[in-house]
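Heads up, there are several structures right after this.
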Structure P
Amino acid sequence: MRCEARLAAWLLERTAAGRPVTATVSLPGGQRELADLLGVTRVTVNRALSRLRRDGLVRWAGDGRLEILAPELLALRAAAPE
C-alpha cells in the first residue's frame, strides 16, 4: 500500500464513529514517529501529508494535530490501489 493510502487509513482509524464531520487526530510525537509507525521515511510522510493538505482532506490544527476535513474522501484515498 502506498504511503498516502497507509496514512489515510491510519488517520481514519483514529477517528471515532459518530464524531462530527471534522475530527482532530494527534500525531504520535511528530512526523518521524509517524513515519516509523508506517514503515516509511519522514520525508515520505511529509510529502503524503502535503498532498492530503493540498487536496483539502486535512489541515494542521496546531500542537501536532491534524483536522480531518473530508473523511469520506480520505476513506477513498485509504482504499486506493498501489
Structure Q
Amino acid sequence: GPKKAALLSAVQRDVARYFEPVGLHVEQLYWASNIRVPDQVLSQINTKIANEQAALAAQANVATVKANADARIADADGKAKAS
C-alpha cells in the first residue's frame, strides 16, 4: 500500500542504527515478497470493509425511501390544491 515506502524507510533507519556500532553500514533494504498478514487479520479487515459497505448501502436506501415519500407527499399536496 501507500505506506509501504514509509515503513521500509523506518525499518532501514532502525537496522542501520542497530548495525552501525559493529561497523556495518546499511545502504539499502528491499522487500523479498509482499507483506503477509495472518488469515484472521485479513478476515477482520474484509469484514470491516463489508460492514462499512453495508452501512453505506443502508444509508442510500434510507435516502431513496425518504425521497420517494417526499415525492408522494408533494404529488398528493399538488392534487389536493388542484381540487
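Just so you know, all these numbers are worked out from the coordinates, no wet-lab data involved. All of these numbers come straight from a predicted model, not from anything done at the bench. Cβ atoms are built from the backbone, for glycine too; each structure is taken alone.
Out of P, Q, choose the structure whose coordinates give Cα extents along the principal axes in Å equal to 94, 25, 17 when calculated. All intermediate terms of the calculation are to be shown ahead of the outcome.
On the way: P: 32, 31, 22; Q: 94, 25, 17.
Computing Cα extents along the principal axes in Å on every structure in P, Q gives 94, 25, 17 only for Q.
With distance in nm of label points 7 Å out along Cα→Cβ at positions 7 and 55 coming out at 2.4, pick the structure among P, Q it was computed from. Before the final figure, lay out the partial values.
Numbers: P: 1.0; Q: 2.4.
Label of the source structure: Q.
For helix-only ellipticity at 222 nm (-39500 (n - 2.57) for each DSSP H run of 4 or more, over all residues; to 500), the calculated result is -14500, so let me know which of P, Q that is. Structure of origin is P.
With distance in nm of label points 7 Å out along Cα→Cβ at positions 15 and 71 derived from the coordinates and found to be 0.5, which of P, Q does the value describe? Structure P accounts for this read-out.
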